[in-house]
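I've put the structures underneath this note.
Every number in this text was worked out from the coordinates using simple rules, so none of it is lab data. Everything numeric here is computed off the predicted structure, so don't read it as measured data. Cβ atoms are built from the backbone, for glycine too; each structure is taken alone.
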Structure 1
Amino acid sequence: MNKFSKTFVTVLFFLFIMSSIKAQDIQVIVHETHKDSTLGSEIVFDFEIINISSFEQSVFATRTINTLPSGWYSSLCFAQNCFPSQLDSVATTPDFNTPPLAAGDTLKSSLHVTALNINGTANVQVQIGTFRNPTARTVIDFEATTLPNSVEEDGSLIKDYYLGQNYPNPFNPTTKINFGLKKSGNVEITLYNILGNKVATILKEYKSAGNHTVNFNGANLSSGAYLYKIVSNGFVQTKKMLLVK
């Protein structure tokens, strides 16, 4: 083998080794890429990012497509940290209060699509990679669809109760909550801190059957996670909201 051939083989071997190492930096496990739900719901897609390399990794998730019906929004979460809907890219860096992944670590992640106002289909693409090799990405296409609630012919009465995810979430300091009533009746929506202590009454009045929206102002509350609960005609449901000041 001449000198040129040996050099060529050496270069090919080096490129092969490098590409193999970079391609195996992380593994992404996706549980579902399509979900059907109802208007007012928060549709959550869970996935895990696993550092399968032998060294610490800083990883990122970038939302490259975000085609949503009017009034809908999507947001990304790393573990318990959920980021504002306007952020297209998040990473395991101090800016996002998320540490890098040690060798063998798994980062539980999720995409949240909140469906408000009208029924439709959301198409969101998320690309996941590492700072070490940012061009080699795992591409995931998510689709979230809401199906029309069972509605009477006059369009005002629904056949199911529901409590929607507040929007925006996280919020500062105001947010909206959608809810639906199968029958007219007294409605109470209350807010609790994570210790279970009641901190506010968001709504307490008689409401007709149908879809409703209530505004909430958390200006007097501290930043943190809260639970809000609706009670009406025996229907009880609780969801979480996040106030970030």
Structure 2
Amino acid sequence: MMWHLVKIINKEWLSRDIFSMEFTLHGLKPAPGQFFQIRINESYDPLLSRPISIADYEKGRLLMIVKIVGRGTEILSKKKTGDEVLIFGPLGKKLKIKNKKSLIIAGGIGVAPLYFLAKSLKKARIDFTFVYGARTPSELVLKDEIKKLSSRAVFITETGSNKAGTALSVLNELNLAEYGAGYACGPRAMLVELKKMNLQFPVYAFCEDFLGCGCGLCLGCAIKYKGSYKRICEDGPVFELKGLEFND
């Protein structure tokens, strides 16, 4: 892992507060779940870099999808095609995907790393269902791209659709006995409720949180896992859901 000065070759607004950025960066072999720390600006204000998941990497083209959630991502949203940014990575452990029929569960912006996962499953010829829930229809980003990857893609929103609900409410309509592995990324509340469902196959949670250094030194991203503390950035960011201990 190392610092890379990359140029934005394409930027696109996907919704009111979600945008994509593409960079050219050759010579990497990133895996689903890995991420980069992005330096927001040269003045170190804000001081800390921002962790952004890898949404896709193919033939030297790196895709990131960002939602504006604070000052750092607001500043980042003002970058334009042709601007250069400094990124550090790829960081995090590489996920070893299971060769079993899989269930992908995405909530909100959690779709970004799961899109990269879905492309990896497709290349490995692993059968999967992609369930994707968002707050509103406009926030269902990458919908068309996901449809191309899987004929079993289910989309649902909390508002603005004929059938309102969440990604988890869709699971009640599936034959869960068909699946041998699951992968989930979304709001913490979604992961808490998913764990309570006690699915009868291992579910791997992509943990997204505010990270400080991104490389395990500051311990700011420590979470409790199987009775001890783990660093999301260094030991994860993907953990088996049943081992995560949430403080409800």
- When you work out percent of Cα pairs over 18 Å apart, for residues 64-127 alone for each of the structures 1, 2, which one comes out largest? 2
- Computing FRET efficiency 1/(1 + (r/R0)^6) of positions 40 and 176 (r between Cβ atoms, R0 = 35 Å, to 0.05) gives 0.25 for which of 1, 2? 2
- Task: For distance in nm of label points 7 Å out along Cα→Cβ at positions 112 and 168, find whichever of 1, 2 sits highest and give me its label.
- Result: 2
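One of 1, 2 was used to compute Rg/Rh (Cα atoms, Kirkwood Rh), and the answer was 0.94. Which one was it?
2
Here FRET efficiency 1/(1 + (r/R0)^6) of positions 104 and 192 (r between Cβ atoms, R0 = 25 Å, to 0.05) has been calculated and equals 0.85, so which of 1, 2 was it run on? Before the final figure, lay out the partial values.
Numbers: 1: 0.10; 2: 0.85.
That value comes from structure 2.
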